[in-house]
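*Asks:* Just below sit the structures, each encoded as structure tokens.
Read-outs throughout are calculated quantities, based only on the coordinates presented, and are distinct from any laboratory measurement. As the structure is a prediction and not an experimental result, all values here were calculated from the model. Cβ atoms are built from the backbone, for glycine too; each structure is taken alone.
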Structure P
Amino acid sequence: MQFNEKINLLMKMANTTNTKLADALGIDPSLVSRWRTGARQPSDDSRYIQLIGIYFASQAKQDFQRVAMLELTGHQMEDKNVGEPIIANYLTRWLSDESKISPKSIQVLLDSIGSAGNTEHVIHAVPLPSEPSGQPVHTQSFSGLQGLRAATVKLLMHALNSPKKQTKLYLYSDESMDWIIADPEFAKQWMFLMSANIHRGMHIEIIHTLSRDSNELAAAVQRWLPFYMTGSIVSYYYPEKRDDMFNHTSFVLEGEATAFSTSVRGQNRDTIQYIYATDPSVVTGGEETFKRQLQLCKPLVRTATGDNTRSYVDEQISLFSSASGSGVGMQGMLLSGMPPELLDRMLQRHEIPEEERNTILEQQTKRLERMHQHLERKDFQMVVSLPRITDVLKGKVTAIVPELITQQPYTYLPMEYHEHLMAVIDLLERHDRLEICILPNKHMLHNVQIFAMQNSGLLVLKHRDPKFVFISEQKDLISAMIGFMRQVSSRIPKRERNKTYVLDKLRDFAKRVEEGSAMRMLP
């Protein structure tokens, strides 16, 4: 790539102009223009090369920009914390075509070549041992896609028939998922064997491959979702870029058996050999390989089920951290902004002990403080829907906050719902950076509550039995969720997203609740 191509690429990535770059370098914009057309080019040792590197490093404010520049300069990593000086140095070397190999290393290479003689006179005979003999092991080989399926079935059947019930299964594969999904009959067998082993108490650790196509990653998580809901799976991902020359598959049943393979990208699948072994030395080697791999990975998905879904409330507010960016949320039922005074009365109505009540209220107060602090600095868009007025007046609307915290069923009295709704109205009036969109009830995803925050994470709650919480801090999943939510909100006519319109609609609904409650003499 020529210098003019490189600087044009950087200008585009940084969305900057000739004038801005010229001002930073203290030169005339016409010189930048000549650089960009290729009419002029600074020498490799010109001070401008270093200044250009420093300028563009300073423009990389967002994580994705820093990562893009690192990858552009051949440093394949996703280190959010890499500093400007490091990126500036990489850019300077890249702009001047400076090799990563140091001059000293080249000097050593040249000296070695210059002093090399006839190898026949250098290599001396040494005594050799008898032919080495390794430890004999018993393995079975399976070929191609059918072989991978057969080896997997064999491993899962071994686990199912094992006298050990609390087994551990380690899974990693960066091969295409078509080996599972392309054969419906095998997919059913795989699902049954996995479910049966989980039912026996198996715990699974899996490393998902994020070099896959984004849609394939989403499909992989979706396919594993029924198993996530059991609480028996912990998943991880490797955060850095990796070469794509080799593919690896490694399935290990701790202490008992393993199935594994290595192949080269593009290799005929029918020629790939999947080795199945039960020898302790081979199984131990597979376990150690997986555990070492795991040390380089980050959690992909965390889950909570049953009573543990109470963690959702705290997980939700943890997204409003100082490092988080703008966010989105979807609430089919009111969740954010419940006043501690209202929560206290609802807890008293359900006879929650005073000591426990005080702890809950203290935590709720801290949650609200954190949320207010975030909304002072960052944008947040919330998509909500309003229930039927008759359900509110009949006391049929679920109160999710106390229900999650205490794991007891709660519904709002009509004026309790009114009070919570008025708190949401106050929240909207108080914060300019908060946007609320009202989605028609028929279009709302009523089974889930969703929060997603840039640089922080995403959180999905299934609040109906069986209750389930899905949490991830993986940036592709976060971005995809934010994109999905914004697509949903874009279906609402623009005039109906206007803050004045939304406030009027919320106030009107609150008034209807108040009037209906008074008419029926309801609390």
Structure Q
Amino acid sequence: MTKVTKGKEVTLENVLWNCRVALRGVGSMEKNRDAVIGLVFLKFAGDKFAKRYKEIKEQYGDVPAFLEKVSFYNAVNVFYIGETARWSYIVKHASANDSAVIIDRAMADIEESNPPLKGALPQNLFATLGASKEAIKSLIDEINKIDEKRFQEEDLIGRVYEYFLQIYAASGTKEDGEFYTPACVVQLIAEMIEPYSGVVYDPCCGSGGMFVQSLKFVDRHNGNRQEISIIGQESVADTWRLCKMNLAIRGIAHNLGEANASTFTRDLHPDKKVDFIMANPPFNLKNWRGEDELTDDPRFKGFPTPPVANANYAWILHMLSKLDVTNGIAGFLLANGALNASGVEYEIRKELLDRDKIEAIIVLPRDMFYTTDISVTLWIMNNNKKARSLHGNQLRDRTNEVLFVDLRRWDSNIEEYVIDKGKKKKKTVLTDTQIADVKKIYNNWQSADTSLYADLPELCKSATLDDIRAKNYSLAPSKYVEFIDHDLDIDYEKEMARIQKEMREVLAAEKKSQKMLEEAFRGIGYDID
């Protein structure tokens, strides 16, 4: 794909590609990411401010006292922006020799005027980026093309943010990829745990995808966003800022604490109980605590202390400690190794199952994530598996039962996209239909109408706790979901007859060719005997 030239139709993909091209070969991956996303933030925040500014002016007239009153903007989730920080001012001075300084100053001014953004925007980035004023102007010009009038997108802000978060996650290192979970996977989690109302928590929130999808779930099902509360935290400073920007530009109220912090060593929401947890913790995190640290932590009370070498079960116990003890439900991702882990992790898993905390285990297809090409597992942990009415549906008692679903064969839907010049990335993606199918299996299994669910070979199986104990507390779906040996479907007598027939035909053809060759040689006087 090349840069758009005059006369060609401009698509959103063209514009987003050109934004990346403008900074090619300039700074580090992280700095370029922050530069692009930072400017996208200024553009959308500026557009929202300009719209609100016009509304206030029409209502109150051209009176500075009203136009500059911060509360008139904050009341409708719009950030107040001073004159020299507005997008129109940045565009006007895009060719200036000090354009980098103008942008940096705009970032600082917006933070100062809007306390909820404290620490969220990159500071002094453009002055140290190393980009020429021509490159900065090109970037500004491209981002300036992104507006609702030009591109009739239902969620334009979300589309642009998703694009850049995805691309920079795919282009970077393993650590870069951890801040972004594929949107289809997050959508699946939201559809499974159904966060209609209450507190949604993510202890390792990355760029905020779980929060965005939880509210999209509410929108899809005609719920009320005001009934959802968002809390979380993130350990990496740059990623914490990305999350703050991602949520702020979408107008999503949130509490991520005043700064980045490790969930294990500095829990920013101590003693908080939540209704829903959506999370994608770093897979197999090592050295998450010191040898003698957190051994008596109340979050692990009643369980062995998770090992230093792997945080998988530390994440599980932390999330369990946060769940509302009556109705809390969590959907989270873990590496497949956690399903059969031995030693201390085995003892923790055994205790979780004996306490009936695990409701469903869903193995996803391979190659869906940026940090690994292996398949990973979605765990559903539920504090209420009793019979009850939920969202208008009657649920049966699932005490001491676990649903196993194996989606590893659902790997035919491939998404390909360009992450750099001449370099493409392919990832497996779940379609909306597939997500709906998984949700249906889960909901049918939960339903009081037991005729709706049936075990399906190579897909799903309902197992009792006794079944799981018989498998030594393994949570690997392959231990329970029926496997079909497709070789048994072969009619061997028929196949052998077909193969023998083909061999006879090949031999006959070879003999015929040999005879023709002999006759040809004799015809020209050669004695082949």
Structure R
Amino acid sequence: MSEENASRHFIEQAIDKDLAEGVYDHVMTRFPPEPNGYLHIGHAKSILLNYGMAQEYGGKFNLRFDDTNPTKEKSEFVESIKEDVAWLGADWEDRLFFASNYFDEMFEGALKLIRKGKAYVSELTADQMREYRGTLTEPGKNDPNRDRSVEENLDLFLRMKAGEFPDGALTLRAKIDMSSPNINMRDPIIYRIAHMHHQNTGDKWCIYPMYDYAHPIEDAIEGITHSLCTLEFEDHRPLYDWVVRELEYPMPPRQIEFSKLYLTNVVTGKRYIKKLVEEGIVDGWDDPRLVSISGLRRRGFTPESIKKFVQLAGISKSQGSADYAMLEYCIREDLKAGSSRMLAVLDPVRLVIDNYPEGQIEYLDAPNNLENPELGSRKIPFGRELYIEREDFMEEPPKKYYRLFPGNEVRLMYAYFVKCTGFEKDENGNITVVHCTYDPETKSGSGFEGRKVKGTIHWVEATTAGKAKTRLYENIIDEEKGVYNEDGSLNLNPNSLTEKEAFVEPALMETKPFDRFQFVRNGYFSVDPKDSAEGAPVFNRIVTLKSSFRLPAQNN
């Protein structure tokens, strides 16, 4: 294998081979979500892989909803999925489809299978079906109805469609092999009765195709060449191939499986997220503590950071987990150069500069991002009374504490040196005011070259500061205890959300949803699109500034 070919992942190699051998002369992919919940970070891998392969080979990409189960599907989920896919940059152009668009073709396909003697109507109950199915080590037993005549099967199936039977009374099964070592090939159900309203077709149907039957038909109708799906469908591939072969599609699609994208210590299961939503533990499927795509978007993650994360996780057949810290690394890398560094104090204590003129406000120059001069600079107000972080003052500091304490001098970022001369406490012993004097000769940018100070702290001017709500997030799971309790419930972290009223520089009060900033020393923040109002922003912390995560060394 050439070095160039070895650098391509196994799906690219498979597509290269198919094109070289003339199996296909183009590439057509799709993302086929079931609209029974919101998408999560794992779906991002499938979206970006399918779209990426279409882009790489100059092909087409479809968005198609596999809406074959009306018991769990909602139009709300359809709309959220469309928004997520578009946000990630996967462009389906005018090719938005629904499995339910093909229900007529699927029904005709079922009739064709019956006429070929490849499908039959069964009267077994669900419990009996399990009993007849066999186990991984024991073959199944033939359904008592397996040898019905073609005429009887056609009659019963048409009557199923006409609504003559209640839910669960009859099913249509593919006639394959009850002794197959692959349980999926032991006469799987391909149609069941469900008198349910469907979000797309209304009340037209009371029988619905099963996913494993419908999915290959959808791919074949749309001309999909490569059906890229996750590893749990590997054992379903023989059934996928059986359906398109028996229905005699002229250019059958090829299914290729890849490993899922798992994140450590996070909740992705729709059942668990639904429970969190219904019990009010989170404020919706887009709660920023979730790794739903809408939750990550609301928290402030960018499409570019998700793409970088998927790229680093890689494409393979080996199942593994990615560390959440790697996702945080990707958003830090994306925001580092493009975000303005702004002043915000999240746990404020008042600082008074006793020798600064009362009532005077001056405007100081502040670069927006030292690593990116192209972002320019801004003016920030400075005056006699400021707010600083409570942790930036200590009455009795430990060794190597270089911030404010009685007698110590620090630089106020972008401003002057100040020296602590005293402090005030309330009746509970809490620091309420820190007193300082400033040296007017030490103004930042003035060229002062006198004494040095070891500490620099940030601040906001008190009289012009805006007041804004900030939200600080931790994992919704208590990582020390693991994701699940013994009874299957979730180990929830009671400190997953902390809300703080912060004082911020005036410019931060004029933001719009999804604006992103670095708050000096406090992390990267984004304006919440759901709860912010004009003049009253809510800032979600996307990620802190530092992490222990390091990229693995690259072999040369």
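*Asks:* Out of P, Q, R, which one gives 4.8 for mean projected area of the Cα convex hull in nm², for residues 414-461 alone as computed from the coordinates?
*Replies:* That value comes from structure P.
*Asks:* With distance in nm of label points 7 Å out along Cα→Cβ at positions 254 and 374 as the yardstick, tell me which of P, Q, R scores highest.
*Replies:* Looking at the calculated values, the largest one is R.
*Asks:* If helix-only ellipticity at 222 nm (-39500 (n - 2.57) for each DSSP H run of 4 or more, over all residues; to 500) is calculated from each of P, Q, R, which structure is the one that comes out at -15500?
*Replies:* P
*Asks:* When mean projected area of the Cα convex hull in nm² is calculated, the result is 38.8; to which of the structures P, Q, R does this value belong?
*Replies:* So the calculation was done on Q.
*Asks:* One of P, Q, R was used to compute Cα extents along the principal axes in Å, for residues 342-389 alone, and the answer was 38, 32, 10. Which one was it?
*Replies:* Checking each candidate, the match is P.
*Asks:* Follow-up. Which one of P, Q, R has Kirkwood radius over Cα pairs in Å, for residues 30-133 alone, as calculated from the coordinates, equal to 17.6?
*Replies:* That value comes from structure P.
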